[in-house]
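Trainee: Right after this note come the structures.
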Structure 1
Amino acid sequence: MNLTSNEPFWLIKNGLLESYPSIKTDMDTDILVVSAGITGSLMAHKCMSNNYRTMVIDRRDVANGSTSATTSMLQYEIDVPLFKLTQRIGKSAAEANYWACYNAIDTLHDIVKSIGSDCGFKKKESLYFAASEADVADLKTEFSARQACGLPVTWLSAEDIQKKYKLKQTFGGILSKQGGSLDAFKLTHDLLKYNAARGLDIFDKTEIVSVEQSANGVTINTNYGCSISAKKIIYCNGYESTELIADNFVKLLSTYAIIGEQQDDDQPYLNDTLFWNTAEPYLYMRTTDDNRVLIGGEDEDFVNPDKRDALLHEKSIMLKTKLNTLLPHYKFRTDFAWAGTFGETKDGLPYIGEHPDFKHSYFVLGFGGNGITFSVIGAAVISDMLAGKTHPLQSYFKFRR
């Protein structure tokens, strides 16, 4: 599946950071991680930390799938608001998932520091604001739910938001103390390079042709005629998992993003905060570590890559218009524009764990706007499952729930 249009900012900005070979001989390993994106690199890092012989393969170059197109907004907020998630899965379960995402941002920060990555990780606040007057009541209900479970939040009026951020056309919002941003493309490369030095095997442009299951594990056959035998296989292939799993478990969407030219100053009124709103589909915005503004949204149902990409020019104009409405004083000139494919689930939660149709296999599929934080959680869940333990959140992430 073609997951991005042809000009994701991070891919152009970073270029070819590292190059890995395709597989050339039959091999065996303890753990085979499928996909060398941000999710696969975090999973491989966890497996290496637990002293498993680990291998990563990817059908593309490293990080050239969805990771090259992500906006890398690190949010603890799940796509389904806390008060609505509570109605679906219960108060304690909903709060546990929100807190897990909250803590995952700090865990990711610790990982970045431990490997010495210069991926531009920055802790930020997050402003979730009402896109219309009609949205204020639900947003205040959400504020009360977060406040009741101890999440550090503050209510800002429209006047507060305009004064603090110069944003117009808002109707109040929730300011959260936890959030962050980074360059996920760079972090993926840094994680893989760090672990390659510790013995991680990495093969790109290596595609699975078939999978054979046995009593002791799995053997995958590749497009080069080589095989890999593994005790366990962990699929971290995101939206491409729909090619593998027959269940109708995720709805694929196309999303669009633009990034402006670099500004001369550090945009202090915007630089320390992530922004997103209550519109459907929602709009999201942040600055980059090189003083640009990124804005995205305008989601559409995914049909195919050609239809998605054909809308890029039109969507770019719409995003710039919305930015001009929010920040009428801002001198924005589009420098990069791209489209990507992502997914949403019925409850906003990921699919992590075993699937009944696949033996000796696990999945880490962190769908949604906070997919990176779900990937951090997913690595911990699978780590426990490999060790024969039960993670406290794994029941909420299971297939066919």
Structure 2
Amino acid sequence: MALIPLEEPPRAPRPAFALFALGFRPFYLLASVFAALSVPLWALQFSGLLGHAYLAGPLWHAHEMLFGFTLAVIVGFLFTAGRNWTNLPTPTGGPLAALVLLWLAARVLVLTRWGVAAALANIAFPLAAAGALAVPFVRARNRRNYFFIGLLLLLAAVAAVFHLGQLGFIAVAPLPGLQVALDVVLFILTVMGGRVIPMFTNNGVPGAAATRRPVVEKAALGLVLALGVADLLGLGGWPVAAIAAAAGAAHAVRWALWQPWKTLRVPLVWVLHLAYAWIPVHLLLRAGGALDWVTPSLATHALTVGAVGGLVIGMMTRTARGHTGRALRADGFETACYVAVLLAALVRVVLPLLQPAWTLPAVQASAALWSAGFGLYAWRYWPVLSRPRVDGRPG
């Protein structure tokens, strides 16, 4: 009897454009482009070409680095990780594109004179992200991660207070409220860092033996929460200095338990360790700032440029590689991104700390390094983030 050849049914063609296939794709790309462009945009403001902006100068810079750049990366990461945590879909396609457009609208509107519209967009984005994340979390009863929904809602509340104060509806100065938002970001970094850095270290570095101690974990996270409460209550001086110093010590011990010196041959891992090292530095500088020993902005930039920038560039490369089916290995381009961003932090914090007269050239050099690092990422990862996975899987 003649054999009948069996043929596989033809596969449906994959779309050539996959930017909205999963949350990390558009938000990582836009965050990197925005990070690279933020310095030229700030220069345009100083030149007077954006003189009628609702937010301008340092106020715009502080707001946008938090509610623009950092929040975009957090949402992109949570939408991607949330699918893995719950085995349920997070926004893709049209709903994801709508959230991206809302984020873009918020970035544009703060540079116009339409303050109320800018405020509404900036409050709506974290609210919409929290709602989108709540759907799979609640359906899966993923109670362990409910607090991420709460943190996004808290960021929306901070944004509301900031903009109501800026618009004159309430008698609250806008800048102090951003410290609470920084505390929320710090807590997110410490939670996620504690989950993924030891795991990535042990998976990527044979014999690393990164460990976690329950007592250290509780102290590190609890003291960050205590610092946030102190800032929310408007405390300062010795109470804040004591909490921040204790938190810095706890996070230094936590970091040492992860065996960072064993990761030097693996850029995809050492970048996360070097970035996390800025967290105890930030906390110790916060203690010094509370006692007027150092300029408080040094602590802020240790967190935002060093910890946030370093962890973001490290996680954006790792997540993009892993979720597009590529090998978890950093090449020369990615290592250059890591070096540029981490040098930006070193220049921005250490040079003014050693010699305050060097602050202006330090800021300029740091800005150039920051833009170069994230600009290189955007150029390198545009084809990775906008095209389908190389292994044919969805996502």
Structure 3
Amino acid sequence: MKRELGLTLTLAAAAVMTAGMLGGCGKASSGQGGREEVRLMVWSPSEDQSKDSGQWLQTSCEQFAKLHPEWDITFVYGVADEATAANQVAQDAEASADVFMYANDTLTIMTDAGALVKFGGKYREEIESTNSKEVINSVTMDGDLYGVPFTTNTWFMYYDKSVFSEEDIKNLDQMLTKGVVSFPFTNSWYLPSFYIGNGCSLFGDGTDESQGVDFGGEKALEVTNYLVDLIANPNFRVDADGSGMAGLRDGSIQAIFSGSWDMASVKEILGDNMGVSALPAYTLNGEERQMTAYAGSKAIGVNPESSNMVPAVQLAVYLGSAEAQKLHYELRNVVPCNLELMEEPAIASDALVAAQNDTFNRTSILQPFVAAMNNCWVPVENMGKGIRNGNVTHENAGEQTEAMNAAMNSNGI
């Protein structure tokens, strides 16, 4: 869910690198036939290495090795998911992988520790030319590019097409007149979508910590009151601890909000009736407001302590390339973000790809990764729980909303 000094090189290092970065965990030496022996440690989630899901990582690394006969590469694989890799690398870069995958909202954990390489030169040009500006922004800080994006990361809506029409799914309140909708109401990665949709903001454009959070005032109070009514709607359910998926399975729920990670399960349950859509609007005081999700990306990072920097950087670029992303999509339904792939008919026509990228590009904001964002999760979670439990009411909504806003702007609650 939430929480996902780069290395600036000297001119001498840049000359060696031709990329603008240097650093190594594995050592290189001369091998047989003049090939350079290279050892690369690579981390990814276990699913990317599982035989059941096609061993995407091993297959991609082996293909990379074939493309580079000048190196005799030994790959060492380790397991670290995108959410936890940052902490491991930041705590002990020398003992960490040369190349790893991370969620962009963990970027500052590594940059604060000087544990993430900046991509420059021809590598940066290639990465920027194959991704949208929004995707690039998700792994850029202070003008420096810190990774190779391989997928967008956000959430959207799954629904039963036999219950909801294409017109129904445009508006949450309309959906609630037709069927039962479940939403992760007490999850602070999801609940802000209502507040942001009515003009609330975080750190200006998401990058200016000095501007703080604006989840107060009349615009926020209107949303809190809307949510008090929403929780009381008999066709609304709080999705917690898998209850939404369970309800979808037993037929008591007809729509849930989640991401690509749940696609296989939803498809198994709904079959041909599975619908996938970007976020609906909701009706506030007679006017439509657009639910607006947090969004980010997942990217390939490189460890500045790597002793095999050129192979490590080139492997990272390859793992985020169109070829590797396409295989990732085919094996694990990981939605690609490569612009070239997005134009392929089979991918462009995929409802899952369309929903995720429509949400990313149209109904989301880039999730802030400034340090003060850490103060925002618990107050919103508490608001959701307070409304669910009946402790937040129309009578005290103003007081409770301002308390949430104050807590989000504090150094803790």
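Trainee: Given 2.8 as the derived value for distance in nm of label points 7 Å out along Cα→Cβ at positions 170 and 234, which of the supplied structures 1, 2, 3 does it correspond to?
Mentor: Only one of 1, 2, 3 returns 2.8 for distance in nm of label points 7 Å out along Cα→Cβ at positions 170 and 234, namely 3.
Trainee: Hey, another quick one. Looking at structures 1, 2, 3, which one was mean projected area of the Cα convex hull in nm² calculated from, given that it came out as 23.3?
Mentor: Answer by label: 2.
Trainee: Work out which structure the value 20.5 belongs to, where mean count of other Cβ atoms within 10 Å over residues 122-129 was derived from one of 1, 2, 3.
Mentor: Attributed to the structure labelled 1.
Read the figures in this text as sums done on the coordinates, not as results from a lab. Since we're looking at a predicted model, the values are computed, not measured. Cβ atoms are built from the backbone, for glycine too; each structure is taken alone.
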